[in-house]
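In the part that follows, the structures are each spelled out as structure tokens.
Read the figures in this text as sums done on the coordinates, not as results from a lab. Just so it is clear, the model here is predicted, and its values are computed rather than measured. Cβ atoms are built from the backbone, for glycine too; each structure is taken alone.
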Structure 1
Amino acid sequence: MDKYLNNVVEELKITEADEKNNTAVVITYNKSFTARMTKASEQIKGYYAELLINLMSHVGVRKRVSWNYMSFNFKRQQMAKINVRGNVLSLYLALNPEDYKEAKYKLEDVSNKKTYEDVPLLLKIKGGRTFKYAFSLLNDLYEKNNLEDSPYDFDEKEFTYEYLNRPIEVLVKEGLAKEVRRKSKLDRAIKRQEKLLVNVEEELVNVKIYAKIMNPNLKIENLYLTGNLEKLGKWNPKKSLKLEKKSDNYFEIDVMLPKEHLEFKILEEKDFLYVEKGMWKEEIRNHTYDLYDGIVIEDLIYNFRSRD
């Protein structure tokens, strides 16, 4: 069994393999909310802790953890739910989706699902910008229900221990995960393992990039980020990511990227004819960084090739 990936992939294990008949028994795991939180990134755990503190810092709000999510109630009325899947934190709120059709960030209406009919507005938190926006929605929730502020005694030690990353076998013994066994084609199970291994190796980190236009004569409406990573199109400008314009000379983007070596440049349009240049309209080298979670990068832009 050593040739399979059981020692490095927790999510799916292969046993009783029969190569001749291409059959195997596959073990997967049904993980509770708590178990999924133990496997979440430190960034997601931090987001969750701040949301929990914010919600609980109001008179009458109570929390309850179930197998699938953490819920928050006020006077027997469900106010919010939090769920986690990988590096995405889902926040469900008791707000009317119709009131947020023109919202700044993408929100989902999940009122058609019975589980979420009391909390039909969904915000998926993947990075710093959506995380900040969550507090704007929470403030709307508090105003709607006339919730009063109240100190919350947050036990950081208990929180840290509860969501400490533990091996899946330990989580099963603690009753926080359930082992599921099923028959499968061996080759199909191996492919699934290999795909999971890629996801494990590709640890994502939050990266914030600011682009500041230093030349006051440049009137810029759009900027795009292109680079060496898959998420940035691997230098294909057509697949570059658009930055958000914050002012006449200031743009930013908040993106989750693999924890790898980053090289990038900024474009005025999705074409290298519009790539940034230096103060004297000279060609410049790629901006290069070794990424870590929470890194903030500032790019000072003076000219573009298209404006020669």
Structure 2
Amino acid sequence: MRKIKKGTREKMYKMIAVDLDGTMLNSYGEVTENTKRVVKQTEKKGTDVVIASGRTIDSIKEIAEDIGTSNYIIAGNGAVLYDMKSKKILYENYIPLNKALEIINICEQNSIYYNVYTNKSIIADSLRYNVLYYYKENLKKEDSKKTSITLVDNIPNYIKEMKNEKIMKIIVCDITKSVFNSIIKMFTPVQDVDVLDISHMVRKIIRHGSTQVPIEYYYTEISMENVNKWNAIQFLINKLNIKKEEVITIGDNMNDKEMIEQAGLGIAMENSVPKVKEMADYVTEDNNNEGVAKAIEKFVK
């Protein structure tokens, strides 16, 4: 565990922003019953728990309702701030169609696997990598709680004809690190976007009967410049008149970097990438040992 900043224990925290995958969710994509209990107790005490994830709005909403938080969620790594009670988007920074097509064309011309996250669905042409994970996750859920996946034959044509969907981010994946590294360089000429710096392999586990099936791949997330979870949090706390010193953030990956750096108390998971652990004020236990619940119980009295 890292040394805690002086004075951290004495503060009154009014908001906790928590990542999902690799953070609140364990390797099986589940939130433990104890973690749900801790979150519900925290909400009752008056500290709002906000999920800040790279997932789509509906995918986050299902989990938020299950754990007992019902005010705000942050989707697409900060592309969208959504008010669950009014069912309105309070803040958004989507990828314009022309910019999305520029990225998509690079993928198409170089046979790169990619999928597109809109405000409503994940658009893909096959069930691979992250899309396969969500598909398998959906098999355990009721229809109303499933992550929307739209499989299409031609993604560029589908994107051009979309009417009521907006693009939050584009995911690029590959199984081989050397190939993946060469893929990343292809997006350098694209202006006004951020390509997330992720250098490690994602490892998730799906239960298939009594068998455990690992899903492993390298990936990056492409979004508009300045889209990150902290900018969405900053917008929300300004709206609610909360100081950043009164905010706890918990995450594990490079898409949590800004919020861990900027919050009053930035917490990294033990399973976090090294860069995130280095910048955190505190490192809690890993996502398979209820690190989120233990951190909340430690700092929210």
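Couple of notes before you dig in:
- semi-axes √(5λ) of the Cα gyration tensor in Å derived as 39, 31, 17 - corresponding label from 1, 2: 1
- Computed 1.93 for Cα Rg over 2.2 N^0.38 Å, for residues 160-215 alone - originating structure among 1, 2: 1
- Of the structures 1, 2, the one that 16.3, 49 was derived from, the read-out being Rg and Dmax of the Cα atoms in Å, for residues 208-263 alone: 2
- Top of 1, 2 by FRET efficiency 1/(1 + (r/R0)^6) of positions 256 and 280 (r between Cβ atoms, R0 = 30 Å, to 0.05), largest first: 2
- Structure responsible for -6500, with helix-only ellipticity at 222 nm (-39500 (n - 2.57) for each DSSP H run of 4 or more, over all residues; to 500) calculated and labels 1, 2 on offer: 1
- Each of the structures 1, 2 was assessed by relative contact order in percent (Cα under 8 Å, 6 or more apart); the largest value belongs to 2.
- Source structure (of 1, 2) for distance in nm of label points 7 Å out along Cα→Cβ at positions 16 and 120, computed value 3.5: 2
- If FRET efficiency 1/(1 + (r/R0)^6) of positions 104 and 288 (r between Cβ atoms, R0 = 35 Å, to 0.05) is computed and equals 0.65, the structure in 1, 2: 1
- Computed 0.05 for FRET efficiency 1/(1 + (r/R0)^6) of positions 32 and 240 (r between Cβ atoms, R0 = 25 Å, to 0.05) - originating structure among 1, 2: 1
- Computed 0.85 for FRET efficiency 1/(1 + (r/R0)^6) of positions 24 and 112 (r between Cβ atoms, R0 = 41 Å, to 0.05) - originating structure among 1, 2: 2
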